[in-house]
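Okay, got some structures for you below.
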Structure I
Amino acid sequence: METLYNLLPIIIMFVAMWFILIRPAQKRQKATQEMQNNLKRGDKVVTIGGLHGEVESLEDSVVYLLVDGKTRLKFERQAIGRVIND
């Protein structure tokens, strides 16, 4: 029984670290994945590199962005960082 009481603070620390660090990161990752899966033509987006563009077309894992009106660039879907709401 004494061993259990000695291990209890360590167990509590691991549970606390889970809720403070790991769980929020998993939620952010899930939200980002959902955003990338729900992209549609015409969405204005910012890539993880900071490039702004408009989604021209989509394939399974590739997104084509229009930049500066006529320049068309190809990106992996995972490279889209966020959607801009105008």
Structure II
Amino acid sequence: MTLYRSGDVFIAAISSHLRAGGGYDYKLNQKEQGIAGLPLPSVIKLGKILTIDQRLIRKRIGYLPNEVTKKIIKEICKILS
């Protein structure tokens, strides 16, 4: 997700290390994993989100569809409330 006024983007850590009860992890289902271009089952680490200037990004490895991004944003809002 890009913050258009500042040129910053949100990034999140993604890991294939799946833990039982991973706390603030969002586990991608097989469809989401395939769309994202990830070769292994993966989780998005909702506790590891930060912003960076989009000019620091050299290439896109994959992406998440808008519906998944919306789910993740809802989960982040739950964590912060």
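Just so you know, all these numbers are worked out from the coordinates, no wet-lab data involved. These numbers were taken from a predicted model, which means no experiment stands behind them.
Once relative contact order in percent (Cα under 8 Å, 6 or more apart) is calculated for all of I, II, which comes out largest?
With respect to relative contact order in percent (Cα under 8 Å, 6 or more apart), the highest-scoring structure among I, II is II.
A value of 44, 11, 9 was computed for semi-axes √(5λ) of the Cα gyration tensor in Å; which of I, II is the source structure?
I
Quick check on the output: -8000 is helix-only ellipticity at 222 nm (-39500 (n - 2.57) for each DSSP H run of 4 or more, over all residues; to 500), derived from one of I, II. Which one produced it?
Derived from II, not from the others.
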